[in-house]
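*Asks:* Below, each structure is written out as structure tokens.
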Structure I
Amino acid sequence: MEEIKFAVIGLGGIAQAIHLPILSKIKNVQIVAVCDTDRTKARMIAEKYNVPYFYTDYEKMLQEVEEIEAVEILTPTNLHAEMAIACVEAGKDVFVERPLARSYREAESVVKAIGERKRKVMVGMNLRFRPDCMLMKGFIEQGELGSVFYVKAGWFKKPNDRKWILMKEKAGGGVMLDLGISILDLALWMAGYPEVKSVSAICYKHQTKSVEDSSIVFVKFKNDSTLFIDVSWSYEFENSIFYLNIFGTEGTGELNPFRIYKDIQGKLINLAPEKMDRPEVLYLKSYENEIKHFIGAVRGLHPLVSSAEDALYRMKIVDAVYKSAERGKEIFLM
């Protein structure tokens, strides 16, 4: 297979801890350029991974390094839309970390640009690619849980040490756009993308000023199923907590730890494998699986999942979350 030549824009924590180590170890992938506003950081990363070009200006990079085929955008959220559009217009396929944009309107501009250029744009939703989540999805698709009618999910985690994530003009929102959008995506994926009827939400700012640090969301679907999401940066717990419970007409699924409960001849049986990887291993594998999926899609080996079009619909729901919290009432989606 011919090498796919990558560029990486944004060399912060997620790039250094996750994306660059994974990309650098995948066969038939070459990182040919990196870009960051911090010139010293860009030069050091380029030297560490034997990358031939480093830049502080991503537009100049796109113009000068013609061999770039795919770009990873790992910057603060306020830059996602403009950078994704620039990459698409330059003829590159794009992987952009979540969320795609700060709002539905920004996400819409990206989708419009994709339609005109017909490039692949994937939005990072690594929870879908956790081995336990993929296994759960398989059980659901095989009908082990029957018809899914209620999903309850939550993620309680202190924010990463990034000042920009607490600034509305850069992040677009708080914990809902940081953690909640991943939970929303996972729940929609697990439930088979039921059409949303309405959204009710409450957001709190107990330890923050411009963005919410806790968000509680209730979603009603047109097929009468429901979704409850609870995410927070401010809940006090010894360790981070991530969970997802799926209730079906014929069984219940749980994540973290992974369980599948069914009533079989009057006995409650757990159908899940006895042994699963530790949470930290599942976390790393989720990113590795996600990045490999994007590479496969770029090569044309399979359709792209977690597309920009998917992200646009998620952003429509997220916008409704913020409207509901602001107005103190249920918001109906058209």
Structure II
Amino acid sequence: MSDLFYAMTMPGLETLAFSEIRATLPESTLVKFMRGIALFQTPELPENLLDLHTTEDVFVALAHIKGLRRGPDALRVLHSATLNADLTDAIASWRRGHHGARPRTWRVVSQMVGSYDFRRVDAGQAVTAALRKSMPHGMRPVEDDADLEVWLWLGGGDVLIGVRLSDATMRHRAYKHQHLPASLRPTAAAAMGWLSQPTPEDIVLDPLCGAGTILIERALLGPVTRELGGDIREQAVNIARRNVRAAEVDVSLKTWDARALPLGASSVTRIITNLPFGKQIGTREDNEALYTALIREFDRVLAPGGLMVSLTSEDRLWDRIIQEHGWKTQKKVVFVVLGQPASIFVSERA
């Protein structure tokens, strides 16, 4: 029998997240994509879901309600669905992912996308009221720092109520001790690594490595022959070195100018990098000259048959420049970074 689960990721990365789920748990079947969510069934052990890289949180579903009406009657529907949910099996799944620990406290986290004839807090209270009746004896509700969290998500007429199996380290990563302005979220970095079609023979370059997140996430995805990274800012390279040590991965890091890399021609097989957006770092006016210089250097160091995976919010500018320099984009993924749309390009030389 397959249980119902859902994975939350950055909006726009839902299909990527599910592709990793299918690769990790081959018997999984998709039920539905929602904004930032992949709802799926799998007969496999839920603790295996905690090793996903492109997902920020994983839940075992207590209820999936379709076509919820916006009026006040909806609160009664939420209460009833929660009251009738199989909480015992959901808690058992949580315990398997937490080394058999018994949860002593619980709380409800509610999220709402769009407008309804009730407030988000009202929806949360409807679920909370039902859980007060159905939670096992001895578990008590708290406002913060609960052992077990039940999340309520409403959006587009769909409702998901689920027990969170993951914790904060799934999205924030324990290795990331130090950050930089415009530092990429690990989930997005992992998505870029996934899009690079990773193989154990890869020689991976991030010429604008910042805090090192992309290189770390690629190493965590699977075997790699060698990883190289650098940044024009010595502070960034020092921070990347600390994060790399914390992650216990092998990356060679140097201070350099990405427009003149100290690397031989055709010396890398993958370039994975987060380009300056021209907001927190650089300016939009600077980006045309910078991007042009970068693509020339990338063209020099990338081996024939190699792939470039690049991220920018300047998608029209970057698309034009790479086309003008003889590159072809295999795939483009648009998602939301810090509240603004950005694009991941998967490109090769034409």
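Quick note: the coordinates plus some simple rules give every number you see, no bench work behind them. This structure is a prediction, so every number in the text was calculated from the model and none was measured. Cβ atoms are built from the backbone, for glycine too; each structure is taken alone.
*Asks:* To test your reading of the models, identify which of I, II gives 3.2 for distance in nm of label points 7 Å out along Cα→Cβ at positions 61 and 317 when calculated.
*Replies:* For distance in nm of label points 7 Å out along Cα→Cβ at positions 61 and 317, the value 3.2 is produced by structure I.
*Asks:* Using relative contact order in percent (Cα under 8 Å, 6 or more apart), single out the structure from I, II with the greatest value.
*Replies:* That would be structure I.
*Asks:* Can you say which of I, II returns 3.7 when distance in nm of label points 7 Å out along Cα→Cβ at positions 5 and 301 is computed?
*Replies:* II
*Asks:* Assign the value 41, 21, 18, calculated as semi-axes √(5λ) of the Cα gyration tensor in Å, to the correct structure from I, II.
*Replies:* Corresponding structure: II.
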